[in-house]
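Structures follow.
Coordinate-derived values only; no laboratory data. Small disclaimer: the values here were computed from a predicted structure and weren't measured. Cβ atoms are built from the backbone, for glycine too; each structure is taken alone.
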Structure 1
Amino acid sequence: MDRSSIVRALISLAVFIVLSFFLTVLAAFFTAVLLAVVLFGVDCKFAYLIALLLLMIAALFIVLAATSAAEFFAIWSFYFLAIGVLAQFRDGIVRGTFEDLDS
């Protein structure tokens, strides 16, 4: 790991710690991951992986007939899918692949 990735990870960790005092821990974690993926350029596969894991947990809770827990995990899965899509847009803008869409 180079210095810039270490600094990015430390900034995301600091954001998580500071926000956990003002928000719930899950909201602070979501905000820190959003910052890391969208602004710092962490690979969007990380957000998709978390979303898929949360969807599997939601399916497990549906089987166990715990619908409120399943709904909670499904909503958080959607949030992480949205982070992944924002990261894909960021990658397209940075690489310049959206310029050819008009033709």
Structure 2
Amino acid sequence: MQCKIIQGTGRQSPYLECDPEASLVRDFFEADIQDTPDFAALILARASDSSTSFEISGNLFILSVHQGKFCLENQFDDTERLSGDWLFLETLLKDWINTQRK
């Protein structure tokens, strides 16, 4: 699972480019994280305040974090689900915030 942040040019906002395995992460950023660092910062704050697990809902996805793993679930399509290492998503969220604040 790999994603990288592509810095938009001109008026284009930054976006994620992901391999097929991580396409749900890209969709999560497009639908829920969007063009501001606010929701990403909220997720990271919840993660730092939570000792082991938390769950948060966005526009389209539910994000669950438990024991170093994350799970993304589409709220409206239970066939769209992805699990992975929390460090992967945490790093993307931090990088997204830094990109948005430039």
Structure 3
Amino acid sequence: MEKDKSAEAEELLKKAILSDDVPKFYANGFAAFRGNADMGIIFQHNSKPNLIINMSFTLAKTLSRKINQMISDFEKKTGIDILTTSDVDQKMIGDKHGN
């Protein structure tokens, strides 16, 4: 069953990448917001908003788990710990103070 989902996801990815009808965006920042029934993310490119996605809390939680799983798998396989933007900011502030 997992193999079928993996193959299905790979086929969907190929179709999306090759399609001119599917918008493609790059983000290097974001802001999250929530209401009482759903939430959203404003993606940014170089501090400028370029995409807003609204979603249910159920989808947001499912997406969060999938992203965490993918990052964890990457870190285990490569031995590389991915820093969050907050982690990078803290290290850069330390560098400014001679650390």
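Quick rundown of the values:
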read-out	value
Origin of the derived value -17500 (helix-only ellipticity at 222 nm (-39500 (n - 2.57) for each DSSP H run of 4 or more, over all residues; to 500); candidates 1, 2, 3)	3
Structure responsible for -0.36, -1.11, with log10 I(q)/I(0) by the Debye sum over Cα atoms at q = 0.10, 0.22 Å⁻¹ calculated and labels 1, 2, 3 on offer	1
Structures 1, 2, 3, by distance in nm of label points 7 Å out along Cα→Cβ at positions 55 and 71: label with the highest value	1
